[in-house]
Structure P
Amino acid sequence: MANNETGYKASAKWLIASPFKVRPVADLVRAKPYPEAIAILDNMPNKGAELIRKVIASAAANALNKNRKLGEDMLYIKELRVDEGPRLKRVWFRARGRADMQLRRMCHISCIVDEIGKKTEA
């Protein structure tokens, strides 16, 4: 769950949302401070914004629970990935007895938050 060297992690898998629609939302908040990212996501109407906000809030809760000295203003989004998941294939009935294939796309969202100004040893 949480590792001090790489940050504090959270992920959500098998979310029914197209990764192509969720990625532009993720691009807006990547590498931003935690409070600013949450404010941006709260004011967006997209379905992906709510999904990403929950994952980021979970990663921040992991950080605050693991390290009592941290505050919300001390966190930033170090990494935010939206990966493609499996697809649900459903039959979509059409006119004249025909049928099409409907694909319900899924995505996996993973987030790492870290402390602002933390010194990393190389």
Structure Q
Amino acid sequence: MQLKKQVCKDHIVQVKKAIGISALLTDISSWQGETETGKAQIDLLIDRRDRTTNICEIKFSVGEFTIDHDYEQKLRKKMQVFREATKSKKALQLVMITTYGVKQNAHSGIVQSQVKMDDLFTATEI
């Protein structure tokens, strides 16, 4: 788990480019917390200066990652716990960072942005 997070943090420039926020000032972290609703852990949090927070879920899969009903509910609960624990008023956007992307289905609409493995290992202009 830590290796996945570290790879994404090491490639944060590419992550930000893939979700279209390269020019924004951001703070990067991971997060875990607990409320009466439950416990939650966020793999990668991108706190943006435009009053938006990207909650990044990092998943390895040998093909497209499938979000089913139960996993969609888990993601919704994670975002709810984050909101309750931090009292954040910022907009929350879910980003999936996966090996080959997210399979489109009835439950994938929860995802606002995707980052694939290929996005992390492309050349970056500096």
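Just so you know, all these numbers are worked out from the coordinates, no wet-lab data involved. Remember, predicted model here, so these are calculated numbers, not experimental data. Cβ atoms are built from the backbone, for glycine too; each structure is taken alone.
Out of P, Q, which structure matches 26 when relative contact order in percent (Cα under 8 Å, 6 or more apart) is calculated? Checking each candidate, the match is Q.
Taking distance in nm of label points 7 Å out along Cα→Cβ at positions 19 and 75 as the criterion, the largest value within structures P, Q is that of P.
One of P, Q was used to calculate FRET efficiency 1/(1 + (r/R0)^6) of positions 27 and 59 (r between Cβ atoms, R0 = 25 Å, to 0.05), giving 0.90; which? Spell out each step's value before the answer.
On the way: P: 0.90; Q: 0.60.
Going through each structure in turn, the value belongs to P.
For the set P, Q, ranking by FRET efficiency 1/(1 + (r/R0)^6) of positions 43 and 99 (r between Cβ atoms, R0 = 35 Å, to 0.05) places Q highest.
When semi-axes √(5λ) of the Cα gyration tensor in Å is calculated, the result is 35, 14, 11; to which of the structures P, Q does this value belong? Attributed to the structure labelled P. When helix-only ellipticity at 222 nm (-39500 (n - 2.57) for each DSSP H run of 4 or more, over all residues; to 500) is computed for each of P, Q, the one that comes out at -10500 is P.
Taking mean count of other Cβ atoms within 10 Å over residues 11-18 as the criterion, the top structure among P, Q is Q, with the largest value.
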